[in-house]
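These notes open a run of structures that come right after.
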Structure 1
Amino acid sequence: MAKYSYKARDALGKEIEGMVEAEDEKAVAERLARTGYFAISIDLQDSLVQPTLMSRLRGVRRKQLIMFARQLSTMIRAGLPLLSGLDILIQQTTDPSLNAVLREVRLDLNEGSSFTEALSRHPRVFSVLFLSSIKVGEETGNLEEVLKRQAAFLEWEDSLRSAVFGSLLYPIVVLCVALGVMIFLLVVVLPQFSKVYSRAKVPLPTVTRIMFALSYAVTHYWYLILASIAGLIITYILVKRTKGGRLRIDSFRRKIPIVKTFVNKIAAVRFARSLEIMARSGVAVVNALLIIKDSMTNMVFKNAIEDIAGQVEAGRTIGSALADQKAFDSMLVQMVAVGEETGQLDEMLGFVGDAYEEQIDYMSKNLPKVIEPILLIFLAGLVAIIALSLFLPIFKMVEVVQNL
């Protein structure tokens, strides 16, 4: 299958252009003819919208997807037909990857596919949660509102990632600098001191011998160290791909101090926000829970939500099923139970989502303040060990000279 760009006209003479995958030019022409279009030109690849190798690897950026959902929602609210809205977006979108996706979606719609079916052919771009909401929006005639909510949800996810990344950037930079300095000392500085002390035949303390041995290993067996690190990374990836291994890794993350608080609260707010969107969109509760399960990244929460879905299907309420799970904290359980009792589940989920977002925002802003003392102690200890390993033998040399 190759990609072809095309230009075509309909029965009224309106010209369209796009890109499609097909076996050859004849297949493209036949596909256009089935949708009522006459091909004007068909070329292998479209130089105007051909995605680069980098854009293919990167995929569609989240900000571009947010803009697409918001703009299409606005156009539908203004009364534009879906196809007309897509035509405008195709002309305005500058992202090559999204442009190519929209052109294929446009052609699928011309062939009679529903909007959900056309989008579902691009699973790397549109998530299960996004597609399920679009499907409900199509069936209920509320596509404009669903797109608006999805845009808001994607914006929340984007802001959450930015907040967490921003809070972790400082400690990551500090650790990288510390690692670089440590490698420089082991490779350049310590070998010189080792030669001096070896010629002087000074008795070396234990800490110095350890540091010199580490320096020797780094300078002479660096390839074995790199191979060992690569082996550990590959082992981690292979273990993570197994269901049991991923469950153990995710369970371990929930036990690490500081990290576990972020993991638990992020999972809770993702559950609350996703269920809120599903409830407002009219998705059946069990189906909504299964969709949310697929959108979770932590296996502990995946298993918990799958168990909740099974209990709800058996006749229990979401709140009572949540109460049996240790993965979620009490505030979420209580708010969901109250929402079910009062018939205002979506509003309660919105309240609890806002509460968790505020907590995560506060934690992310204060995380550097918590980590900074730990980093300072770590760096001070590292400097102290290096200094002792270098200068203790000097004191020994002074003692030897004085004795002589």
Structure 2
Amino acid sequence: MPAPSTVPGDDLGVATIPGPNRFGVFIAPYHDPAGNPSLQIRRDLDLVKLLDDLGYDEAWFGEHHSGAYETIASPELMIAAAAERTTRIRLGTGVNSLSYHHPYILADRIMQLDHMTKGRAMLGMGPGQLPSDAFMMGIDPRRQRDMMVESAEVIVRLLRGEVVSRETDWFRLDNARLQLRPYSAGGIELAVASTGSPSGATLAGRLGLSLLSLAATDPGGFDALDANWGHFVRVSHEHGNPVDRNRWRVVASMHLAPTRAQAEREMEHGMLTLCGYFEGMSNHKLPWATTAAQALTHWTTEGLPVFGIATVGTPDDAIATIRRLSAKTGGFGTFLFLAHNCADWEATKRSYELFAEYVIPECRNLNAGRRDSIGWVGENHELFFGAMQQATREAIAKYNVR
């Protein structure tokens, strides 16, 4: 960013904090249960195609099995479909609920996707977000984090080409090995979801995986960002794993428009529908959601669970939010939109276009050379334009003589 944030830390008293240099979207998704589910899933794929055309770097698809709004049951199917519509954007499972899958089968599917996408597939891992999903499968939600750890330990080894034997109370492997090796020499990138607790960061550090921080602008999640990174760094060092901030992803809610007032109007379109998600999950009417405007004000000031505090405004507002996140974290590699579908489809597309047009160049400092160039021309305008005018006068005099 042109004006990087600073925080206390080095011998000079401050350390420069770089902005993210990669951008993408986290598609849970959140769809209106009154809408056409077939069209909604198609629009998710259309969004990834748009982002690929606009130069975004990543798209992640969630896994959920209940609750009406989050209708993607298989992120792997979405990745396969999106890969055929795109050319460069990387595609991740955001995230696979490891407790729902035999680790060998999941590892083998991801390896196949790695080849089908020519090295663009990524595996995001988590315990499983919705207890209703776990109950339907007879899984005790209290066991899910331990099951995630057991599964991740096996999947990492399988994807590295190791032969694995392991028995737990819910799966068994006997001299298991995958037939294929990764498409790329660097292998398949694996990331662990992290919110408020340090469990995800600790697992990522122990196994040498990337970190995916959800709910980054939720008050609790925001407060835990630097603490969880500290846990990740400590455990990484204890296990001899490298630490790279570029492999840290941060997720937040945004919607952009040319003016803040327009952005707010566009978001009000689907605010009460989104509130229905929280009301349905809790079987409780939200006191601050009697009108769309009231609900949006709550989201942009107090925040929503997991969704955090939303940035609803202009590209300048988005840049300010990313700078706050950079200062809090000390720097991270990738910023991901949380796809919320509150605005209608045309306004949603325009929001991503505005971000690509104005926010990404600012974060990557793409126009520094252009600013330097016009500044240099302006500072030397008398020299440059004086010479040009003199050349013009000389040419006129020369040809008048003839």
Structure 3
Amino acid sequence: MFFVAVELLRRPELVGKPVVVGGDGSRGVVAAASYEARRFGVFSAMPSSRAKRLCPDAIFLPGDMNTYVEVSSQVFDIFRDYTPLVEGLSLDEAFLDITGALRLFGDAVSIAQSIRARVLDEVGLVCSVGIGPSKFIAKLASKRAKPIADEKGVTPGFGVVEVPSGSELEFIRPMHVKSLWGVGPATLEKLERIGISKVSDLAAADVSALKHSIGEAHATHLVQLANGIDPSPVVSDRETKSIGHEETFSHDLFDKSLLRTHLVRLADAVARRCREDQLVPRTVTLKVKFSDFQTITRSHTQATSVTSAQAMVQMIEPLLQGLDISRGVRLIGLSTRNFEEHEPQLSLFDDGALTTDIAALDEVWAPATRAIDDIRSRFGDSAIRPASTLRSGRKPGASKWGPNDNADALDSEE
């Protein structure tokens, strides 16, 4: 819903209408749906083709991840005015440990209402807040606080729902077992097979039978949740594991030069995100999904880290050229990992000519890269970009949820 809410700030004329953010082509996926669209059964991760059948009047918007990240940062800045203990789950969701803020800002409900008021006043968004003695309970409470969409219409949510300490079991026992973390379709089927459908059933279940059905570790975890036990703390500083972009094409691609053009766009976006986060990677990974849905990944790791898109492309180009793409490529992606938090340095003991060439290329491009970042910060993302993207209307990494059916007509020249 967050993506839709941000779009409605820019398009207030769409408020109250069924709006979907995502790819509207034949291979598109729903990223977010307004409550008016959810009334018809449209939800995130659903194929866009199905969403259109369920809600023919849905208005599809392509999405703008850069804007969503910017707005999310504004919201998280408000969170951190109340506590430094903020654990982000996604752009639109976070856990806050406010134990140390109660004396300064009042009780939990007062803090929740203050946060909601500031987010609405300063950002223009409505948020829902769940309060509980643990992350698990707070998560469930936040769901209870949201609006409800059904065939009758959209019912406003409570906004803030608190589950006081000591009332956890009363709150969760009537719920369906699929409300618990870790209960996906496969686990749900196994639980229902042994007569468990509600949280109360799970709490009263024979643990030995449960372990036999879903495994010891999983059974122990779910029984704890069914009894309101979640000892996991709020972790405010999670290490970034990877940064990447991937895109699905509306039609299978068979031309390596065209695939390389797409990789140039993706590398430009990924390299910029790495520089913004002051993370320099040593590993670049190429991901390819073929027309038969088989997915492969190929990685290159070197002794020196890189900062430029040009170096990243040179790292993965041999990987691309070594692939047989005769089946056709449905999706391509580029990601980075093995980060260092400083500028790369040339190694005294390089691991071959390729590493040396890439490091030298990165060093040559360093002044131009800094200039590119400066131009974009002053004049916007569209002020400068790779030449191969000029004839397409797409930003690097633009079709995160699938393109329009006519979106892949890129010229392969650079």
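If distance in nm of label points 7 Å out along Cα→Cβ at positions 218 and 338 computes to 3.3, which of 1, 2, 3 did it come from? Derived from the structure labelled 3.
Can you say which of 1, 2, 3 returns -11500 when helix-only ellipticity at 222 nm (-39500 (n - 2.57) for each DSSP H run of 4 or more, over all residues; to 500) is computed? Going through each structure in turn, the value belongs to 3. When semi-axes √(5λ) of the Cα gyration tensor in Å, for residues 74-185 alone is computed across structures 1, 2, 3, the figure 23, 18, 14 traces back to 3. With respect to mean count of other Cβ atoms within 10 Å over residues 250-257, the largest value across structures 1, 2, 3 is given by 2. Work out the source of 107, 60, 35 here, i.e. which of 1, 2, 3 gives that when Cα extents along the principal axes in Å is computed. Going through each structure in turn, the value belongs to 1. From which structure (1, 2, 3) was Cα Rg over 2.2 N^0.38 Å, for residues 146-329 alone calculated, if the value obtained is 1.57? Structure 1 accounts for this read-out.
We did not get these values from a lab; they are worked out from the coordinates using the rules stated. Because the structure is predicted, anything quoted here is derived from the model rather than measured. Cβ atoms are built from the backbone, for glycine too; each structure is taken alone.
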